[in-house]
Structure I
């Protein structure tokens, strides 16, 4: 009879990309009677990058789980497995709304530092970040949470002027407005009406 208790892990994997990596990882999770919760996978400059949470029966140890992952992947894979409960929150969840921060301009050193520095100064947490290129410009898109206690219009104006000072076009949008103006389709489903 299996224990009702479970071990919860958060795992990060970086390995040169190839076909079948996600399948190999999920087979290893399944072999350890695991269930994947949250998951994020992307490619960065030819490297497969994966972060996920998983729950396993109590008898599955962190070491055993890491070992089966290592056996399923190339020797060059960088695998980190942590006990999720020991990595719980480092601070209170921010009470606020989700926004999308966009910037566009020529690539130059220090741009990401300037954008993230502005957000830190205003106690804005970054939840997701992507970079794209279009017509020679680099486009940075971040999903953030702005605390409810902050004056959004003031932050937006400061962001625009701060980014203009370093040669970027910058904008902060409420996530619903961003979706409505950047996705093709009816507006009604976006508003929930």
Structure II
């Protein structure tokens, strides 16, 4: 698992597979958190377009993701409804809040864009890793298929944000900063205990 994650996503610390067992026992909570993750991804992409409307390629690539993430939100709502579960209240995302500290302050607009794109890529990479765990290990066969589709989608988003970062800076600078992002994320993960009611 660890070597595969390194090859595909670069993630240094894989999620403990036992997290899936906890999530299964708190399905309403994990689906609720997943729904809000998709909603926040939608608004984050909209914000990115608003801040960098002059970046034509970014607008072109990110605009379809807005629709896709919102459709994912609706899909999770539908899954909750099918199972007779309720959408709970949004909870604080400690992982994302800590990861956002990776974004440097007092830097140029282009450097800020690099950090934002890589932070988005990191969130998508970790989400992809969690979705992969669910798609491979959760007992409910329908949920396995459900999360497999999400895994594929998040992998595509991760790659898109990396490619945009390379386009607006350079491959060398992106890779250097990405390694720093991976180290930063690993340090965060070491401090957090996987929770049954959190996707991250």
* Asked: Quick one: helix-only ellipticity at 222 nm (-39500 (n - 2.57) for each DSSP H run of 4 or more, over all residues; to 500) came out at -26000 when computed from one of I, II, so which one is it?
  -> II
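When Kirkwood radius over Cα pairs in Å, for residues 76-139 alone is computed for each of I, II, which one produces 14.6?
Values: I: 15.1; II: 14.6.
Among I, II, the structure yielding 14.6 for Kirkwood radius over Cα pairs in Å, for residues 76-139 alone is II.
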* **Comparison of I, II by relative contact order in percent (Cα under 8 Å, 6 or more apart) - largest value held by** => II
* **Identity of the structure behind 187 (criterion: volume of the Cα convex hull per residue in Å³, calculated), options I, II** => I
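Every number in this text was worked out from the coordinates using simple rules, so none of it is lab data. Here the structure is a predicted model, which is why all the values come from computation and not from measurement.
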